[in-house]
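*Asks:* Next come the structures, one after another.
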Structure P
Amino acid sequence: MDYNVFLLRLGLDPSQFINRLNEPIKTEDGWLYEVEQKSEGYHCPFCRHDVLYIHDYNTVKINCRETQLINDVLKIRKVRLRCKKCRKTFTPPLRGIERKNTVSNQTLQLIYSEFTEGLTFAAIAKKYGITTARVMQIFDDKVKFVPRRPLPEVLCIDEIRFSKNKDQQFVCILYDFHGKEIVDVIRNRQMPYLREYFSEINPIERNKVKFIISDMYDGYATIARYYFKNAVHIVDTFHVIRLLTTALNQIRVRTMNLKAIKGSPEYNFMKKNWRFFLTRPHLIPDKYYTYQKTGEMFHYDKLLRMCLALNDDLLTGYNILQDLFRYDMRFTFDEALRFIERISLNLRDAHSELLHAVGRSYHKWRVEIASAFSYTQNKIRYSNAIAESINNQIKTITKAAYGYNNFERFRKRVMLIITYKKRPGI
């Protein structure tokens, strides 16, 4: 490639250089271009005198890599001049190359574009032939600040594990239900951080939020009550059902160990097919279980009923779970509220303390759960499914990078990849 074409492609002015060789040198994975900086046409930056002479030369290599396969390098013999009047030395700047920079502006632009993709810093470094630390430095220098998005009409709140440090174990993430993007990432889900964050948002903007969707964390209820007084707080149905399935699974284990004979059909079925106790009846396969000791065959549905008969609390919890699976039959808020109050009462009437705890939680959150089970005026039933989907993307980003120690870098990266990838120009 011609020198002038190569320099122009890098955004450099060819008039600043003198070609040292007639042709570039072919290397193992690219080309080496050697040029020399011109020594005429400069003024002393200290006294503005124009009588200068060459003091010495300094050679630098500029990384011009565009892909992982082709590694082009620009070798510049930079001149250092001395002023005849003030006797001070200086190196004239090169237009298109920042001082002390070893990466061309064109390569920098390509690296900038990678920050909104899913590549890790290490993968970007390998692709462009620089160190991972250099990529992180470029990222921090380029992306000084990533603004949050405006609060949406339907705001989802969830948390994700960030660090093993107890003071910053979970970060709080805000999502736009309709936009399917991240609104912002808050450093911690603890109340002091949440209060400080939401108190700084203009009340006019907060009042535009009509629905808040979260799990049953008390901090989110407090935030919804004090900072979003015009919004309806909804508890995600997934967390409502998971609270009961967790308790029911613990009761199954206790029943298996205390009331089932080890090695019996009931014991083996409860141990190997625990998922059938936590799912809908129509998902139980239509097949038979063969007891190896006697050769006796039991249908899966019959064997499930035999196991449930071993413990009244297990049967009660299972029947209530099936009622919850049919929550979509409730359309109005009043119907849903009566339904969850009945469920809560039945759980508190059971003998198991595990079911008591679930019943108390359902009673405490009955209004928010009823809002989740009922349809809104727009005939929409809201959930945190969008948040869970985006959480999977965040976990993929974090896992690929083997975790993040710097919260600000983590926040900026996930915001760029998930939210601002479709909004270039930040």
Structure Q
Amino acid sequence: MKVAKYSFLAVLFCVLFILTSCGLGGKGKNSNEYNRVQAAEIEEPTEDVTIEFWTYSDGWRAPISHFESIHPKIKINHVKIDFDSIAGEYQKALAAGEGPDILFFDSAYYSQFTTGEYLEDLLKEPYYAGRYEKDFPKDMWESNKSIDGKRLLAMTFLTSPVVTYYRSDVMQENGFPSEPEEFGKFIEESENLLGISKKLKSKGQYIFQMPTDIISLSGSYSGIFDEKLKFVRDSDLFVKALDMAREIKRLDLAIGVNIVEEAGKEAVRNEELVMVLGIGSWGTNTIKNYAPEQAGKWRVTVPPLGLKAWYSDTKLAINAQSNNKKWAWLFVEYVATQQEGGENIDMISGYYPARRNLKVMLRENEFYGNQLIQPLIEDLAEEMVQYKQTPIDERALEIFNKEIDMAIGSKVDSHKAIKDISNKIESTLKKEREALLKGK
């Protein structure tokens, strides 16, 4: 099974759209059009200061320009690094006592940096970020803390719930509900989801990319470990997901390609893949870019089975070894509290006061039949849970994906299979879990 590979590729595809879809590349506004909020009274530098800022995106021209206009002595040196290289570059730099003043993280690799003393605690002086705690969802705020919950290591910029993209015309032609709200309610039932898949397969069309689609969605919904580092996927949700995966494989209901691969793009263009589930709201432009000629035929709705799940986020942190920490904080604060005033389209601001921008909420998307998409995404963000990531997530997923792949092809009772996988992960990672809980 290739769940791990595809999850990574999906996240990689995600980050290519995060900043281009959120309006950061637009024109900046005059500083008097903004109400600047400052968490701590940090005096401006008397001499020029340069802040090194590493990201994987080049969409920062406007916010940096505006920030520098209100902090004329502070210059932001933006360094772009390829997404697939940036985590490694961070690790090398931090281990050498070097690196940028500000680090831009994606949840795809943030878990590697949640231990140790590499990231500054934003709760302490002079940042006092704790005064913003009520301005962020509680789960999001806690997800950015250290394993022991005592330090705030980062602040979320943008976050993305899971959504479902589907061909409304295909659903209507085959006698299924086609409008977003009706269709969303219809696919809450697994029987309906499988019913759609069976009927469309007879016409050479598919709604599943892989047999593991529902398992991956369930993973986005539940996370991996709880606050005590207990593996959380030993539940009825995953028993049901495994049963569905077996049925999808038995009936050959998955097309066998992934949306981020060229074969997946072709499947969309050829009208073979007519639904995409389990990816983040960042993907709204994806289908449009793949098949612009299908304008008006696609819609966006909630995830199947009622699983209001979190997909990914981006966040900023300060290098604990920086010599410019307090000046770096001014930029972190500026970005996290959305002071640039950008319109976040298809993504959700972590900062509550910047959510539900009226202009964005009323924007119709022509490709999706003039659907108002942002209200749906905002509502989903209110219901999803953003869970804490840990340094052992990647290893746990490697074991989980391998064992799930074998379980799908076996005849072992689903309850027993899920229980066995959970036990294997907890026993294999016992020492690592204990060390993390002890703060080692």
Structure R
Amino acid sequence: MTLTSNSRRKIVIVGGNSAGLRVANQIFRMMRWPNVTIVEPSTSHVYEPLLPWLAAGLATPEEVSKPLADVLPKQINWARQGLKKLDPKKKVVILESGREIPFEFLVWADGLVPNWKKSMKGVDALVGENGICHTLDLENARATQKMVNSFEGGKVVFAMMSQLKGEEAAQRFLFLLDDVLRKKGLRDKSSFHFVAIRPDLFPSTKIREKLEAIAKQKGVELHFNHGFKSIDADKRTIVFDQLNEKGKASGETLELDYDLLHVTPALIPPEPLNKAKLAARTGDSKGLMAVDQHTLQHKKQKYYFGIGDALALPIPRVDAAAEGQAPIVAYNLLATLKGKGPGTFKKYDGHASVSLSSANKQALLTGFDYENEQVAVSMGSEEEGYLSWLKSRYINPWMYWRKAAKGQL
């Protein structure tokens, strides 16, 4: 589908991350001279799957991040501010400066945001000191790398307090760090504890069983259904509540000493989604954008589409999902622009691939969709393999930046 230049309808994309960049490029490929504005305050663009590799000292900052201006389509309007409010009635986005940008169609691509206050209160102020680190962004991944470089063995604790997303990156760094310490001859001097608020290491059953077996084989002690209770940074001690079946503190606690503490707070949907009444109001999807799982169009507002982690979809939130969602969103948005209905839309089947590193030069590459917990992917294997590692560590990043720079995502 290609639209001519006289169809200059105003399209706003919220979020200049991988999801936003992918859908922007798809729109530019399908529509001649579109009037697109992307709302993104950051001047750099990060390839997030490589952040754990950077933190482990196995990737460089140049491989992970590039200037956003170098990968955005040149014709795009870039609003270099954060989003303050979305007004569906007026059909405007309001930036932090108060500037209003009107739109006819909106694509929500912004991802989940950390909520330290409700999940790990006070820990955010301690990150970067006393052995406390995280890998949620480029700056902190680089700081974590410095801690890893100076680490001489000891007690390593992973505190994974997010229900919606984060397990992919946390377990990747877990196994990469294990491998780095083994190569330095420090693993025998170290203990590993992985503490999660979730009941498992990964949402998909088959890959979960494999990952948990690998973790136990590597001597990682797993503690599920635990929530953060308190921390004493001076003594380097962290305490967790064991949770009951209702997710409440059972009265039993787990106290661990640490020399290196990797933290992942709760990752939640951005507040503007809720305030604009675009989010699901109840259930496990509460706060996430209420889209049709096949068309990715909002269930009630036909001029709104979504892509990425903030959507209420029944699949794990992994970095690669946006690749399959972007052409669906672009096609269906342009079909709506031409006055066509959902009967003409393309359908998203939930397919995404995920690479789960089990060591440096070893990875499991698998996939899933709405119908199957596990489906075949190119070069993939349920067993640990070198080709899966090669694809996730080098081929995927190289293809991403090569295509991004040419507007081919």
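No value in this document is a laboratory result; all are computed from the given coordinates. Please read these numbers as outputs of a predicted model, since none were measured by experiment.
*Asks:* Taking Rg and Dmax of the Cα atoms in Å from the coordinates of each of P, Q, R, which one would give 21.4, 67?
*Replies:* Value 21.4, 67 for Rg and Dmax of the Cα atoms in Å corresponds to R out of P, Q, R.
*Asks:* Of structures P, Q, R, which gives 26 when relative contact order in percent (Cα under 8 Å, 6 or more apart) is computed from the coordinates?
*Replies:* Q
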